[in-house]
Structure I
């Protein structure tokens, strides 16, 4: 938040300051590099290379402020004139929120009604992920795709997996009939093979490659351990994808999975009707994460939107960490070579990190650049005016560990965690700290590392939050609702009635020994009698009346009435925090049900099926955490990919001794080079590569990407970084080998 924002929110500005701020508001946005925002008056495209923490989002919304406030040709209709494309839903929400706040500040300063109109339009402005942007354009051209105007978007997997299963079964039957010994050639079970084929297809979709149109000539020779793999792609993958595409078309649906492929094809073939959209300005965030097809699509759309359309793209090649999605380091070169008029700017002033820490990190980054692993030169040095309350010894702290001894490793990890926690608590006594500054982030590469750390933390009674997976469908609030719905859908089943009575919705003690003996009908009658008495007291209705209401009322309304009347959270032991978490996650669960059945008629059986599937198949969904007290220190463990775009007071890197050139990552890896598809498959420490797979070149590319991932991890820190040196590691090329440069 800028000083001006604080003044506006607290009302602490005099008339002189107000006049100054009004003048600034009419000229451009507050406190930003004006040469980026104002220097290009709209005559050409703008490419901003923004280093970590330099305010790339702020540059985008500030550019919009300038376009809306300038004297000549100012934006009047932001809904029709502006589109903003991001790569995550969170980034889109953040941009929308910040734009709304900016316009509100302008209105407070100037009392100009146009800013209120802008605020009202924020609900309709095109700010979305690149896939949702593609969907919005495709819906306008739905007739060309063979679907109606009321088509829906789907990302479901059940029917798709079923088709893979059917085609794979047919293939295995055919092969076995021809060669009874074929089953012995299979190195993995059929269910695992099915997952492998879907994974292969998804990796190609991630690179905007249309699997349905895949030619067998594009595939490299199969790997030695699975000589039949290319045949599987032809007879299972392609056939399943073609049939699935036809299936969803018949259902009047568009697939979120291949929407970018469809849009790229329509732009390339000139099937997009340009007159439907006349955006004057298209903003693209995280441009380094785009693949070749997406770049071609954006440039093609610019031409279709008209001669007046200008692009404003922001990114940082040093943070390009989505190679598995087809992103390359050539994104900026491609747009500069497109023949359009481009003005290029570089931002190196960092507004996040302590300047002393940046000096140390510069040594690390410069060494990476010197080894040709990171696109970093002296000119890329990030500068800052920030000096946090942190001792020099804590800025970039090395902790030596023995990685081979897991017990000692976790002892050292959690001991250091306590050191950092205590330090933040002490610093909080000296100065006010924001939520991010009070957060310790343990950043790792893989989900299994998160799982191990979180499990070990639970054993030690240490609270570590994670953004990976989730326990929503294992929480008591979910299980209680499931028991209620099961009893409603089976109102005379004594097992389900018993479960409901013992749940937090009723929470009555039953004499189980009496229920084990006697006539079944009599026991059921007794259970219903108990429910009758309970619900007459809480709702004024008998059990049969309550069941009947689900035939006349919307199911969620009926469930809500029971929830509010019985107050199940009050029966949960553990204090107010536990009860609050129960209520928060009940609401979270209802939101998930609403999302699932947003366009379908919801029945109590539908709710029952939804809960049954997610609970019994151990689905991972993040639960909702209650807010921490202002002075609390939060510990989060997440992958570096998930942490991108975020910031934390302290960053801890526990795994820095691994070989960053190691290609033997478990599972399937697909690469595309020169129009040819290469792949490898690893089990344990053994790896098998298709014939044309260039192992040496791939090792180099992996090293480069891993250094960029390390760059992202290090630049998340506001105050300090802790990295763990593995004394047992003999690896020559690791994150630790780069971090040693800083001492």
Structure II
């Protein structure tokens, strides 16, 4: 399985980076810059390609790759053609005398990737019970079934998303309607799985690992490079900070399994960096338009991954415009003003800032009540704490999970003070403050207040914790860089005193190298120990000795990903389904339809065991067929109910054979109690070995595979 995982990682890197990098190269970004900022654009291109081939009635991986290549060439053609023409004519025009962005070195890219592949390998990868393990709770049931559906049907469109492949006959689909869903992550995952021959769960783990250990770190590298162009120390130390917060990227891999959000949040820093650069002071001709084009493409990618990621990007954009864009516009308008009273940049800045804040608040409140966002903004998490508690959770960096990360909090404060005192960096502080307010409003407010502040993120404290953590990364990186500089100066002083005491001269270069190496070693050791391994260090701080967030989350990952501990789809049930499929195959019915009750875990039999179960998702009553309704409510009465017999007979004529799978009747042990309603599945309640119209062909404890004989 490791071979498949490694191949999947290599192919996944090509998928995530090549399309976007080609477009950025055409916009005259350097190759390292193109690599750092490519993924969001690549995701957008692949998702749009999936929609395009569906509208053209084309399907399959070949069609998707072809359309992706066509769109990439179309977006890149003008820039590549102009570069080629200039090269042939030996023209004076070159890819801009001034670079679009501060340079990014291959060494920095290598450092960020190596460090964070190692960190996420330790925090996430080795905690999984197997590389294709899934945690069968939260949203993963929908995600993994949609990926499997795309792989089976070859339909990668975000406009017609369903856990039921559209290649299935209508008689085998209980919920026939496909609809829009921000499924860019699913499309990329299905493409990866199809190209590499991976199972849907393995493809998911490969892609999530790539987003958190490669895409996210490179995006942070791009963000820090843009935010601190004159402070390379901050940029280099940022490599250690990327995954230092428990709330992101580790925590969402366990809680809710919000995979589209994970991908979107991972792409967010790169898109924000492009936006900040586009609105900042620029010297070269055409630079702003190229940066705006790249930023726009990145925002499209965020929106296709999940609308709430797009809106998170808008919060960052608000801070960028307020702190970077408006001061520049104010100075420009003041220079052009005819009236003396408006020749003051300060007057323009106040007026424009007030107008921008009013506009942003108005748009925010209007969007909250739009029907398009109703399913998101009206979702309420009941997790609530007091206002002082919420503030303390922010100040201690404990956030939703609770265990504090005092070191990150301290470094973040140091970095915030530095940024507040240096022009051009205030937007970093403002963005962190805004997301702190979002978290506190969602954590401590009434339902109405929760909706106003955190409604765009389902009022989910895990998501708002992740956003605050991402916003704090530049501040923590600055704080760590300043700490390193302080330690190095201290070591320099000690070495200088030692040289004077021993009367040794002429060793300045060696001493400088020693001081640098020593400072790096000390800061790295202290940071890694106090942050990643805090649970093993008994410091007299509140909550510090109770186990760190990393230790808690890693232990939960180990437990929840082990099928032996699964509350919904157990290891024994997976083995039983494999035996059932083998028996069905022996009877000559490889394509047989297996009727199931999805809440007993059997909806995972499709992506995990490749079983053609009837219910691959929970009830969607507004889209349910009459045949499905008859089956789930009256299946056990098939010997006397003609409507049920007619429904099953249709399925049998389509699939060739119909079986019934029962995994567990015990709600307390096995049913997904959060979604299961007894009255919705009465057709399975009284189904036993003695029920007329059924023959038991496989049994193990409470688990059964029945052959339907009522149609004979």
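Before moving on, here are some points about what is shown:
- Sorting I, II by relative contact order in percent (Cα under 8 Å, 6 or more apart) from high to low puts I first, with the largest value.
- Each of I, II could give Cα extents along the principal axes in Å, but the derived value 97, 63, 51 comes from II.
- Source structure (of I, II) for helix-only ellipticity at 222 nm (-39500 (n - 2.57) for each DSSP H run of 4 or more, over all residues; to 500), computed value -15000: I
Rule-based calculations on the coordinates, nothing more; no lab input. Note that the structure is predicted; figures quoted are calculated from it, not measured.
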